[in-house]
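Please treat every number below as a calculation from the coordinates, not as lab data. Note that the coordinates shown come from a computational prediction; the quantities given were computed from them, not determined experimentally.
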Structure I
Amino acid sequence: MVYKLLRINEIGSNFYIEFFPGKLKDKYWNDNSVYIYHESIYVINDLLKKSNTDYSFCGVTYYDKNNLEILKDELLKRLKGMKEDNNYKIVGDDYKEEVRENVNKILEKNKIEIIKMLEELISWLYSINIDEITIIGI
């Protein structure tokens, strides 16, 4: 499994979630986007939904300034929780129980890589200096 933020020249197939800075007009696979492998997105899928109820794993979702601020806050909370708690687990109703258990196993097994991926995504979100993003699902 690949738990890291990727650029267009690092991806090898079309099973990636694209984070595009701004409002997408018509073109996918952009040079200024960042990408997360589709199976890796599960560790933040609940946060993507929480910050925008229109989020779709398989579609195009626009995040305005408000959605984006909520997403940043939620990502920072997850990152802090993972860094401070060696037994960090996702709780709540955002996932079905079986999925939540699997995601928590992934978090436990790949904690260092996931923390790095979260740090890279958060850093990118703050560095783009744009108040909106588009997430393009698979």
Structure II
Amino acid sequence: MSSRKLTSLYSFFIGVTMLATWIYLALSGRVPDLTTEPLYYVYFLGAEFLTIITIIIGGFAVFSESKWGKQLHFFSIGMLLYSCLIILAHWMLCKDWAMVTLVIRFTVFALLFIGLLVFKSDAGEKENNSSED
């Protein structure tokens, strides 16, 4: 399987997992209290759901090899990293170590897949450029 397809499957998996996590948190009553800091949590939840949407669409676009997929995919992985750092601080303050561990895993894998995309893409472009000469 190509590195692009592998990273796109990871993105799709992460997007679905994030969505499932928020559904679980909502059903179990663990969603942050919007009455204490409503503006912060509205923006935070908006960013989370925007990340979910872009990472799923970006992963699908890379998998289907659309022209704009790679750019959206990099953007969505960047959004994922930002979301991971923000939510990591939240779960650490709540001392929910299971969620901290999960978020750290998401972050590490996102960094690995970014590296895979960058280095595989650079190697492929150099290979294509050298064959054109």
Structure III
Amino acid sequence: MKYPKLSDRQDLRRKLMDQDIAALKVSYAKDYPFKGTSYRQWALAKASELGVSDGTIFYHTNDSYKAKMKAKNAKAHSKAADPEDYARHRAQESKRRVERWDRNPELREWHYRVSAKNDKRVQRKTVLGKSL
């Protein structure tokens, strides 16, 4: 499962849910080659329909681009490559997380619940005073 779909219009992540990605791949396989439009036009139309950037559409429909971006992102904030950049990135990341949690407290609770369920060291029974 990806991030929960939030009603918060200020959610800056704009990620797609799993069912959106599956529908996008089906549409790419069925519709795109037969519509007679360029890939760019198709991607722009899908992006406006789903409310994301055309780069996100490209990422989910082009496997080589996806692999390239994953490698780039893994290398970009590597602790071994540049410890100062890594520390700065972690600080910005935690600041953004707190800002998101301030805008939508449900996201904070969701984060803690998912983290507790994924914890392998100990079997968690409660999170923030609520049972799992």
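Among candidates I, II, III, the computation of relative contact order in percent (Cα under 8 Å, 6 or more apart) that gave 27 used structure II.
If Cα extents along the principal axes in Å computes to 63, 25, 23, which of I, II, III did it come from?
II
When helix-only ellipticity at 222 nm (-39500 (n - 2.57) for each DSSP H run of 4 or more, over all residues; to 500) is computed across structures I, II, III, the figure -13500 traces back to I.
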